[in-house]
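**Q** Some structures to go through are shown next.
None of the figures in this text is laboratory data; all of them are computed from the coordinates on show. Not measured: the values here are computed from a predicted model. Cβ atoms are built from the backbone, for glycine too; each structure is taken alone.
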Structure 1
Amino acid sequence: MPTQLVLNGQYCRLERVSAVHADDLFEAYQLSGSEKDWTYLPAGPFKDRQAFDLHFNAILASVDPLHYAVVDLATGKAIGTVALMRIDAKNGVIEMGWVVYSRALMRTRMATEAQFLLMSYVMDNLHYRRYEWKCDSLNEGSRKAALRLGFKFEGLFRNATVYKGRTRDTAWFSIIDEEWPEVRNALVSWLSQENFDEKGQQRRSLNDFRNNSVA
């Protein structure tokens, strides 16, 4: 079972969510345009602190999903959360979910590194066989993110759940243990500081690293 409290990276670290993260996260989720970021999540957005605190207290108490705060090493502030969920240690299967990235985290190196830190912990340290990603079939951003990170599309589960008053079809993606080394190598290469210029722009894309490794 996942027990690690802190996962350290070059640009961010993941910490098991605790009360010290509440103020930072509430502040981060109030950034302009954040309302639509909760469209495909069963909670949020939160217009006031009371509503947020109800949600935050629920994720604090949860053990599955097991929530981590994404902390920006440059500022020391929590700017999003991710979670491990549907934890099946017996069969070595686990799902990454509850990706709640604030506008301060989206489309940054930290956003990718947070995913890599969880992947590496699960596959390299815990030696799981299967790492899953699931999302609303209408969530095009999440589907593209899964493919970019190296997940493979497996299919569509129709009428899988109901949330926020509508039916959801769920798209399933996964990485399995035999695929992980290639995925890991591409992510390590992309996240290297040498892959970014003085303006912070990538020199090579993640897909480029992965495609070259296949070639």
Structure 2
Amino acid sequence: MTIDFLDFSAISGSIDYILAGVKVTLQVVSLAGIMGFIIGTLLALCKIGRIKVLAIIADIYTSIFRGTPLVLQLMLIFFGLPQATGITLEPVTAAILAFGLNSGAYISEVIRAGIMAVDKGQREAAMALGVPYRQMMKDIILPQALKNILPALMNEYITLTKESAIVTVIGVMDVMRRSFMTASNTYAYLEAFIFAGLVYYVLVMILTFIGKLIERRMRRSD
């Protein structure tokens, strides 16, 4: 079977230009991932805590960000925030904020499930020994929960990496945006998008490898 309709030489001069977008993609994904993990942890603690008001707020937050499209949240932050507050954000900053807030909602459910999966006897033993709640969560419960939810967390970051392509709608010069601009200039749309797909695939495979490596080391430490 021939693939004469493919001519990657048409975009050969733009390969470095497209690859330069990897730095932007990684910047958005890494910072949004950190932000999402922090927000998710706080939301999870609120959901399982004894203060009902915080639990309700956390549930509402999760419901909103899980119940609306990510691209809508991105556009509301980038285009709507200036209208409402007069504050204009840079495209990359808006992308990090939108992805971080969205990711936090999903991660909160992952962490909550991980915490609830920890044997209740450990909580009871810690309380019987007079261990303060914060110390118990930080030193006993959360470390065990993280081991249990690591695969789910890695899946969330993999999804985040792939979904980061939508930042092109607000002009962020990531891999997808640069491949689209290359395609527009060379009319080699298929080649440019296939190359962009390969870049995202490699990034996902690297994340998958890192996740498996961390998981193996955690198992050895048990």
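**Q** Of the structures labelled 1, 2, which one yields -8500 when helix-only ellipticity at 222 nm (-39500 (n - 2.57) for each DSSP H run of 4 or more, over all residues; to 500) is computed from its coordinates?
**A** On the way: 1: -8500; 2: -24500.
Answer by label: 1.
**Q** For structures 1, 2, calculate relative contact order in percent (Cα under 8 Å, 6 or more apart) and state which one comes out highest.
**A** Details: 1: 16; 2: 30.
For this comparison of relative contact order in percent (Cα under 8 Å, 6 or more apart), the top structure is 2.
**Q** Let me ask another. I have 5, 16, 25, 20, 16, 12, 5, 0 for P(r) over Cα pairs in 5 Å bins from 0, in percent, for residues 117-164 alone, calculated from one of the structures 1, 2. Which structure is it? Display every interim value, and only then the final one.
**A** Details: 1: 5, 16, 25, 20, 16, 12, 5, 0; 2: 5, 20, 21, 16, 12, 10, 8, 5, 3, 1.
Clearly, the read-out refers to 1.
**Q** Related question: Have a look at 1, 2 and say which one yields 17.9 for mean count of other Cβ atoms within 10 Å over residues 125-132, as calculated. List each step's numbers first, then the result.
**A** Working: 1: 17.9; 2: 11.4.
Working through the options, I get structure 1.
**Q** Out of 1, 2, which has the highest value for FRET efficiency 1/(1 + (r/R0)^6) of positions 109 and 189 (r between Cβ atoms, R0 = 25 Å, to 0.05)?
**A** Working: 1: 1.00; 2: 0.10.
Of structures 1, 2, the maximum of FRET efficiency 1/(1 + (r/R0)^6) of positions 109 and 189 (r between Cβ atoms, R0 = 25 Å, to 0.05) occurs in 1.
**Q** Looking at structures 1, 2, which one was mean count of other Cβ atoms within 10 Å over residues 29-36 calculated from, given that it came out as 19.4? Can you show the working numbers first?
**A** Details: 1: 13.5; 2: 19.4.
Among 1, 2, the structure yielding 19.4 for mean count of other Cβ atoms within 10 Å over residues 29-36 is 2.
**Q** A further question on this structure: Here percent of Cα pairs over 20 Å apart, for residues 37-100 alone has been calculated and equals 40, so which of 1, 2 was it run on?
**A** 2
**Q** In addition: Match the computed value 14.3, 41 of Rg and Dmax of the Cα atoms in Å, for residues 45-140 alone to one of the structures 1, 2, and report its label. Let's see the in-between values first.
**A** Values: 1: 14.3, 41; 2: 17.8, 54.
Here the read-out was taken from 1.
**Q** Of the structures 1, 2, report the one carrying the highest value of mean count of other Cβ atoms within 10 Å over residues 157-164.
**A** The maximum falls on structure 2.
**Q** While we're looking at this one, here's another question. Suppose mean count of other Cβ atoms within 10 Å over residues 133-140 works out to 17.8; of 1, 2, which structure was it derived from?
**A** Working: 1: 17.8; 2: 13.8.
The read-out comes from structure 1.
**Q** Taking percent of Cα pairs over 32 Å apart as the criterion, which structure among 1, 2 has the greatest value? Could you put the intermediate results ahead of the total?
**A** Working: 1: 14; 2: 33.
Structure 2 gives the largest value of percent of Cα pairs over 32 Å apart among 1, 2.
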